[in-house]
Structure 1
């Protein structure tokens, strides 16, 4: 569990702490049929909770005592700057409202007593999120990749995305260039989509660049997944999506990694997981099966190490599992490898770093893909 240094006590000796408020966030991720997780950061250490109410019953939030959720370890609540709270016991396919509650920590140096700043603050703003509905007839998502710290381009590409036209947002790798600081990574990942990610679940697919930097190991906190890893399976309506992580793009022996890379071992563990997850009923029963991976499973003359590895080992399993399309980035240009081009039984769609991909499907299995540039112009469209 990630904790922070006690910033609250350091500030308390100089000035009175301000009311609790988020610094970055909130953002929603790891949504299931019966739960969702909300994350945010604060400038000071704080004791926080998440209040949740039905979003479709017409009631005022204050009209009843609402369910309250906290983050705790072994029976004790956690204080700190980094907050991750999961709402549980919910109903599938239902809309909920939530709000953030907290109180800044003034001094926690005494193990037998913590003092707080101003009284508990309830954030007035309400956010809306929906749990997964595997019986839903449709599925729509928007995807961007390879933003590399370009906040303006990122926010511009995503400006037309909202809850009315999108079930979840896919961040398909290299949203940042390095992970030297968790705070900086969070800012570059979620600040450009602050309006969307508070209500639209974020699906995170790690790129090779996010494995670089001294705080790379803190990224799992930022985007929790069903497996606790960067590879996992999730469902939304007719779609079952397998998210994979090809790791770094060069051999482990590359001097760029300074002896720290063990990606071959990581990919091998992932391969064994993949062999089993394609047998999962949640995957097998889905009318539409897709794969999301930053580095595509392409093997040609210009392919680098991990791309060839993924083609050799991941691709045969995905072929047999009935994957209908793969969505990738990494190459900073748009192209499609149609079925059969590199041993693939499905199209491999590579999105550029200057476009947003919008995906739509229904239980018929037909997939529509539209690509938009920073001007909102439709640049490509495919139907499968």
Structure 2
């Protein structure tokens, strides 16, 4: 029986996981292999799921908590993809604020489902905009030490660390980050890549094609610190219908929304990630922001004008959830006014993530024979 290849790509909020998954999906399709994708979030209305589906990929979503706490749901979603798509490869994107995934996802998959899944090496994307300051232990890293603890733990359990977003960095910054990551994690291979442009992408595909003694780094982790670090982030998912009498630019609307949110949150708390997707009958676009001090980016341009738009906004920031919801509602309302349109708010979910309660947690890596 042919084993289903399971590839999970980790990394902090805004590290570039969704862009990486989309590029990987196209890579495997070009290689003649079928793919299925599984996204993950603390709530419904995830921009990543909508974006990947809009690009034509078969996607299932595990909402409500991380893969570790919804392990059985993860397996069920993979089974749905197996039944409907018959994929050769599963690409999985965990929640960006979660860690300890080797002990709670990789090892249980290998142990309990080793006769069905072939689990690939586990790479974790390094987010430069926050990573430099966190690894240098700067006081103005943007997050509290407890949230920075999660960032570090994600890197600690990686089979390889992937310094992503090279297209945004100059050579001096790349060299500084390379030296810093290697000094902090000297035993972990380091790759350098831009998921957006494809620079260095071959090294990632070569890594995850490997078989061997991977996915065995069980963390020594304090779940109290982990839970408190996650709970410091306000989480918001919202869906809005936008209608206008005259055509307006989808891309301008999305960039304006993200820019206004960045400005509104500037004095309230650090932004981990802001994302907005606009969908119409003829096109879709995605804009995002990966830190309070980064510029808004049009990651997937729509290049079109519409009178009606379905808008989904995801915001993760170190801000009280109720205040975050208030700022999102205000920013979208102001953008609609600027574009002579009217918003209808359908959903607005805002909260702090609850304490992680893994379905399984392995204290040590298991010896596993996939042919047993």
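Where a number appears in this text, it was derived from the coordinates with a stated rule and is not lab data. Note that the structure is predicted; figures quoted are calculated from it, not measured. Cβ atoms are built from the backbone, for glycine too; each structure is taken alone.
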Assign the value 32, 24, 20, calculated as semi-axes √(5λ) of the Cα gyration tensor in Å, to the correct structure from 1, 2.
2
For which of 1, 2 does helix-only ellipticity at 222 nm (-39500 (n - 2.57) for each DSSP H run of 4 or more, over all residues; to 500), calculated from the coordinates, equal -4500?
1
If relative contact order in percent (Cα under 8 Å, 6 or more apart) is computed to be 21, which of 1, 2 is the source?
2
By the measure mean count of other Cβ atoms within 10 Å over residues 173-180, tell me the structure among 1, 2 with the highest figure.
1
Among 1, 2, considering only Cα Rg over 2.2 N^0.38 Å, for residues 29-68 alone, which has the greatest calculated value?
1
Taking mean count of other Cβ atoms within 10 Å over residues 181-188 for each of 1, 2, which is largest?
1
